[in-house]
Structure I
Amino acid sequence: MAISVRLLSDLDQQRRHLGTARAVRRLLPEPESWLDVATGDADFPETARRLFPYTSFDGTDPTPRVTHAQAAELVEQAYVGPLTHPHIARAVRSRYDVVTMLRTPASREELRAAVTALRPSGLLLLEAPGPHWAGVCSELESQGCVLVPPKHPLLDRLTKTRRLIARRAPAAPL
């Protein structure tokens with residue numbers, strides 16, 4: 001019984017990851033570079049690569065699991081530590097077309113670091129439980145991000161965890 005429950009859980013996670021990747025594809029069909037924050041074993045990049053075979057996926061994680069994911073070629077660049085670590089923050093600054101955070105940001109600093117990792121007009125996709133939604137939205141707007149309306153707003157409100165996509169402000173013209 002435990003095996004079938006685990007398989008169902010794995011399939012459910014893959015479906016969720018594919019849905020997340022599809023949400024990006026409708027806005028940005030072919031991103032060049034993608035950073036998955038708190039990637040762990042890089043389950044999300046592994047699944048998203050089905051839709052984005054030419055995208056370079058990188059990952060951060062506070063544990064060395066991300067280096068194992070890099071050795072398995074699930075991510076190209078692995079950063080061990082929090083996204084807010086000065087060394088990591090400098091390395092990823094304005095580097096990515098897409099940044100995913102499939103969990104609630106640990107702090108405002110982490111959310112700011114995720115936005116900073118985006119190129120101008122890049123997409124930040126995160127998932128947050130309902131109670132954190134308003135704070136995350138207002139923080140992103142204060143950083144000049146534009147919130148992208150959900151494709152299915154009613155379905156999004158019915159789930160415990162809501163998906164949010166924000167676009168970083170484009171670069172100012174010279």
Structure II
Amino acid sequence: MTLSGVMLAVSAFAEQTASIDLGTTRARQALSRKMQLLSGTGAGKADRLFSDRRTLAASATEDLDLAGSLVDAFGATITFARIKGIVIAAAAANINNVVIGNASSNAWATLLGATHTLTLRPGAFVAVGTGEADATGYAVTAGTGDLLKIANSAGSSSVAYDIHILGCSA
């Protein structure tokens with residue numbers, strides 16, 4: 001299966017203004033990065049994609065098995081060997097937070113470490129990309145380092161989140 005048109009882009013722009021004696025001064029600042037990948041498994045390439053909108057019941061957790069239980073848009077099971085990009089976005093309508101990381105066993109630790117977490121408040125998102133020149137990415141080790149835990153932070157209501165993972169099979 002060929003993967004094409006792969007791009008992960010993040011951009012931030014801000015402008016500060018201040019009044020001075022002779023008018024207004026402005027300071028514009030911007031930061032943007034993009035990663036465009038071709039189909040394959042080397043540097044600047046990816047051949048696997050997982051994308052889904054998911055819901056967790058109150059206080060629920062799930063371990064996304066990056067090496068064997070996720071399925072692509074065509075129903076084929078995906079096994080990632082390396083992750084090149086990941087985007088996770090919590091729904092704005094959530095009341096609770098979405099917590100990423102700290103699987104109790106076989107944690108996918110190459111991004112956050114084995115026990116660290118990242119909290120997404122309602123409407124928040126995170127995007128991580130390796131860069132086009134990176135052939136390694138974030139390694140996935142089937143059976144011992146392949147579980148990405150996603151958790152609902154509280155027992156009051158369900159949470160929804162979107163997830164998009166780009167990676168390689170080898």
Structure III
Amino acid sequence: MPRTLDTERLHLRPPEPTDAAAIFAYASDPVATRYMIWPRAEDIDDTHDFLDDVAAGWAGGDDFCYAVTDRATGALYGAASCQFDQHGAEVGYILGPSVWGRGLATEAAAAVVEAAWANDDLYRIWATCDVDNIASARVLEKLGMQREGRLARWAPCPNLADAPAPRDALCYALTR
């Protein structure tokens with residue numbers, strides 16, 4: 001994957017240690033993290049641990065997390081990622097609620113999908129979202145992904161107080 005990706009409004013790049021405060025702002029937000037499969041950040045040390053994991057993923061060459069930033073101002077809005085494994089490439093994204101509803105998640109995820117498709121031996125790009133996360137399902141549909149089905153008891157949502165057990169998820173994919 002390229003180190004940076006650019007769209008009309010966004011610049012995607014590897015997160016840096018200086019991004020910790022901006023990442024913590026969305027990673028600790030109860031609304032932004034509601035449907036995430038990872039627990040929300042409780043303190044800045046959680047964010048530093050995340051940044052260490054991201055650096056290791058880039059170094060390993062199979063897990064690429066991008067900071068999603070405003071191309072004009074450099075403001076950090078969230079993250080978009082692509083992880084490669086034996087099934088293909090899984091994409092994901094999170095943005096802070098202050099920028100929701102502007103098409104930025106779709107724009108960022110589309111850039112990641114396009115970069116992944118440049119890999120000639122990749123035949124599948126997929127993503128999952130919680131069954132109640134209608135906005136995320138809509139992003140995946142806008143990317144042209146087809147809903148393949150419902151995965152029963154697929155993933156935990158540790159940030160939902162009433163959902164300690166794994167919840168159902170919708171699976172979407174692009175194939176060639």
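Annotations
- Ranking I, II, III by distance in nm of label points 7 Å out along Cα→Cβ at positions 44 and 148, the structure that comes out highest: III
- Structure from which 16 was derived, relative contact order in percent (Cα under 8 Å, 6 or more apart), options I, II, III: I
- Computed -8500 for helix-only ellipticity at 222 nm (-39500 (n - 2.57) for each DSSP H run of 4 or more, over all residues; to 500) - originating structure among I, II, III: III
Any read-out appearing in this document is the output of simple, stated calculations on the displayed coordinates, not a laboratory observation. Computed from a predicted model, the values in this text were never measured in an experiment. Cβ atoms are built from the backbone, for glycine too; each structure is taken alone.
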